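**Student:** Take a look at these structures.
Computed from the coordinates by the stated procedures, all read-outs in this text should not be read as laboratory data. It should be emphasised that the depicted structure is a prediction, and the values quoted were computed from it without experimental measurement. Cβ atoms are built from the backbone, for glycine too; each structure is taken alone.
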Structure I
Amino acid sequence: MISLADLQRRIASGELLPDAAIAQSCEAIAARDKAIGAFVCRAENIRAAGTGPLRGIAVGIKDIIDTADLPTEMGSHIYRGWRPRADAPVVMMLKQAGASVVGKTATTAFASRDPAATRNPRNPAHTPGGSSSGSAAAVAAGMIPLAVGTQTGGSVIRPASFCGVAAIKPSFRVLPTVGVKCYSWTLDTVGLFAAGVEDLALGLSAITNRPELLPGAAIERPRIGIVTQDFAGAPESPSAEALRIAGFAVERAGASVRTLALPEISREAWRAHETVQEFEAHQALAWEYRTHYDAMPPLLRAKLDETKGILPADYDEARRIANRGRKALAKIFDDVDALLTFSAPGAAPKGLASTGDTRFNKLWTLMGVPCVNVPAHVADGGLPVGVQVIARFGNDAGALKVARFVEDALARG
């Protein structure tokens, strides 16, 4: 994989010209993407920006995010060839930081259930996850150092786990979702993929102009609570092993580690996620569903058919449960710096018919808290499995610091 931090150091020292860094990514895409299918379209004649902390950094943009100079097709025939008039704010934030957009990355249709054709670079017989399929795969395959994705259920953290890359789903609205095809305005969150946690911190800091996110002194003895989300069902053995390995590694590295039970309201909030998500999806996708019903992707169309009966009263109650869940979760962080849990139920499923299960992600998306995937284990078939670091809402810097601690502890073995 390509380290953003390493590229920045080499560019700053004069060892590597920014245009040469961009050219290396373009050459890697040309050489590798035919087998992976991470990109759905690519920019031409790309030049590095003259200034900015991300000059020389090639970035892929998930294809539900508006770009003025590239089509935004959302994985659907309905939007084939569609060209927005303007870049989404998050794309402009990247450009203002000096990044160069090299292409649009594959997404499941409307960032929902119908898979893209992207393959997992670690084992092409397996899914890369979704919905941010192409973004995770492009970073994992060493094509680009930074990619943008979105998460409504588990669409950043889960593909990062499956592909063996670092990723952050920041606190709700740290990155704007204006110009991003909406599925659920309460849940949709823009996130980043990179080779390692330091790379994520550098990228997110540059995009948001938040210096507190920059990598700094390592946290010495983080207080970590391990949660297993029993209400979400048992994990498969690769994920159970990843969490065991990570818990042992951080405790050996000096962290204070204890197993925590989530408050009972968390179980209710976990169930409420789907009500919020699907009620809002019916409004967000009303035009497509009503005027292009036959052209809708089949799995998404079936889900919308199934959930037509959700009442406003059900939605209102689900939101009340979510609010109570957020308040209860905030109290847990009085006693721990971060939570450590599963990133996915297991390793990437075989085949491309499914992008995996969101059951270990959706609670945290509903809570709006920052989540970071850290690769922790390699299962049979060379398939990576990650663990998820979760911090208090708004404490994205803390989430990144603890994730760096976990990453370093795992590297020491």
Structure II
Amino acid sequence: MSFLHNSRRPHLHLVALLTLLTPTLAQATNGYFSNGYGAISQGIAGIGIALPLDGLAAASNPAGTALVGDRTDLGIDLFRPKREATISGNGFGANGNYDGNGKKNFFIPDLALTKQISSTTGLGLAVYGNGGMNTDYKTNPYGAFGSTGHAGVNLSQLFITPSLAYRVTPKHSVGLALNVAYQRFKAYGLSAFDNPVFSSSPGNVTDRGADSSTGVGVRLGYIGEILPDVTLGLTWASRIRTGKLDRYKGLFANEGGFDVPENYGIGLSYRPTSSLTLALEGQHINYSDINSIATPLAGLLSGNKLGSANGPGFGWKDVTVWRVGASYDVNSTLTLRAGYSHSDQPIPQGQTFFNILAPATVRDHLTFGATWKASASNEISAFYAHGFRETVKGSGSIPAAFGGGEANISLEENILGLSWGHKF
């Protein structure tokens, strides 16, 4: 921005704001993407593509910005994951059980504003955690290979999403949003990989503190009633090409590249009675397009060093997430919700060794939520989500150069959330 050459103070204020708002760990539920945005959506399994519920609607589908009215939403989640790994049959003596829960509790804020500037047009701004991953192993699982100290990573992504939506007809709307991404990352305890044999940029693999990058993408959406009481939603978000994480250009492919993958989805909602709403949606996330996420570890031993153009990553596959949920108005002041989501497994059995750092294995979530309308203008919403423990058992997962054997990784999650919504 042009004012930055005159004073660093605005820039410092912006950095401070982003640091405060960026969650230390966003809900790493479907790979590292959050399963939903806002307490109301998360109470119904993260559904939102065809069912806009509050000011955070644009995080799922920007067409919803024209359908939620004038409102402000402010929320906070308590996220408590349990990350574990086991190594067996290793010739270098790495066998054992490893606890990645050096930090147990994470608080994740979100906020949103929407304004209907005419009978057909709505504007919105949503700020939320898009995704993340954290591990902290006090006993280093790579210690037998030469690493020292704690081992772990911390990735967090903040999205700032301004949106514009237009009602083409009273029952059909389209929307456009910008996804302004800010991400922070750090890694530590990986000195076994920080050498010319394994990295294209030794000294930029581990223990370099936090680095950050930014990028901008777009999200498009449509919501419309296609049959009486049946609503269809469609949404697509572009890949976000972020700047390089220069401090970790010897770890991530393409000299520190870590773009946000393209994703898209479809949803249906059905209102069989005035009190009951049923919803179903699917979302696809293209992790395979991002080398630093998708390239298998095997390349490390065939000339493709960490940090190179085709350098090894975590070996993740694309995932499709299915969500189903229901919302029931008990009376004019109380609404109850429940939902279930199921995701493909992004981590193949042969890729568990490096994914000790990012054991994003959870596939199934059960959620419950409620909203209490304290007045005509104010409402309080809460939810609870449980991510069932999922273990990926390694198969040919530790290369012979590291002593062979298998690494098993697991994750379980519990999330509590609370939000306040104010309607103008």
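**Student:** Once mean count of other Cβ atoms within 10 Å over residues 252-259 is calculated for every structure in I, II, which label goes with the largest value?
**Tutor:** Details: I: 15.0; II: 22.5.
Structure II gives the largest value of mean count of other Cβ atoms within 10 Å over residues 252-259 among I, II.
**Student:** Same structure again: With distance in nm of label points 7 Å out along Cα→Cβ at positions 156 and 180 coming out at 0.7, pick the structure among I, II it was computed from.
**Tutor:** For distance in nm of label points 7 Å out along Cα→Cβ at positions 156 and 180, the value 0.7 is produced by structure I.
**Student:** Here helix-only ellipticity at 222 nm (-39500 (n - 2.57) for each DSSP H run of 4 or more, over all residues; to 500) was calculated and came to -1500; which of the structures I, II was it taken from?
**Tutor:** Source structure: II.
**Student:** Work out which structure the value 0.91 belongs to, where Cα Rg over 2.2 N^0.38 Å was derived from one of I, II.
**Tutor:** Going label by label, the one that fits is I.
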